[in-house]
Structure I
Amino acid sequence: MLRARITAEMKEAMKAREQQKLSTIRMIQAALKDKDIEARGLGKGETPDEDILALLQKMIKQRQEAAGVYEQGGRPELAETERAEAAIVAGFLPQQMDEAETGAAIREAIAETGAAGPKDMGRVIGALKGKYAGRMDFAKASGLVKAALAGG
């Protein structure tokens, strides 16, 4: 479903002559094609949507980091381009969970996995990734899980 949406958005960008959006979507498709080739090499089929969501999150993080580097280097125009690309990529992700939803999901995952302490953090994060791929910022969630498990 996500693949079809990416392709449809690319066609719309072509018709509207939105060059930046078009180049960003082509960049997404190239990364997706690399991911598909990697999956075929491992004997798997087409990359599933949850892996595509993870790929998109990784691309956003890369763009944000690059924007920061450009800002520090005195190149605000390049930083703005990176931020614009990140925003376009983010448009393909489902709506992100707010802090209250994230906290509730973490408590639920801890209860489901029977996690008792920090050593169970991997199981909790794995459960969260299975349910909330693309909707949760796992870098922030990791700290919240660690705090919840340390308190319990």
Structure II
Amino acid sequence: MATFLERALGLWSRPLPAGDAGLEAFRAVYADPVLVNGTPTDLTVLCDRARMMQAAFDGLRHTVLEEVEAPGRLAFAFRISGRLVGPLATPIGDLPPHGRTVDVVGMDIFVLDEQRDRVTAIWALADHLTLLVEAGAVPSLPPVPTR
């Protein structure tokens, strides 16, 4: 049987079933609504985001770099990678496809309802700036001289 983290990440990396079946797959892992960085978020938003990522990346894969568990919490650092073949929504706008392989490093903390086996809240960070600089969408700054 897949671990809880494997089930959660699978929703983001494997194609979701069409229509309401995709939403039901999310409801098997996440509370609806789920708190995302303190904001109540309907699971349709997460489902749409997962579909956008799956369409943006060819060969989309998640690599867990570190995982820490505590009662009611699961924290993990990860890398998302794949070839960018579709537009990718970022906090400063859509990154157009360019066909190159890209990486996004991030960290999530899941707050878990262990009785219902669901994520009730997510604290999420992702390094979109490095992705945007590497894609040429944001100019890189010259290195800061050291003394």
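Overview of values
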| quantity | calculated |
| --- | --- |
| Label whose coordinates, when FRET efficiency 1/(1 + (r/R0)^6) of positions 82 and 98 (r between Cβ atoms, R0 = 25 Å, to 0.05) is calculated, return 0.50 (choices I, II) | I |
| When FRET efficiency 1/(1 + (r/R0)^6) of positions 10 and 42 (r between Cβ atoms, R0 = 30 Å, to 0.05) is computed for each of I, II, the largest belongs to | II |
| For -7500 (helix-only ellipticity at 222 nm (-39500 (n - 2.57) for each DSSP H run of 4 or more, over all residues; to 500), calculated) the corresponding structure among I, II | II |
| Which of I, II yields 11.3 [mean projected area of the Cα convex hull in nm², calculated] | I |
| Among I, II, structure where Kirkwood radius over Cα pairs in Å, for residues 90-137 alone as derived comes to 11.2 | I |
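FYI, it's all coordinate maths here, none of it is from the lab. Every value quoted in this text rests on a predicted model; they were computed, and no experiment measured them. Cβ atoms are built from the backbone, for glycine too; each structure is taken alone.
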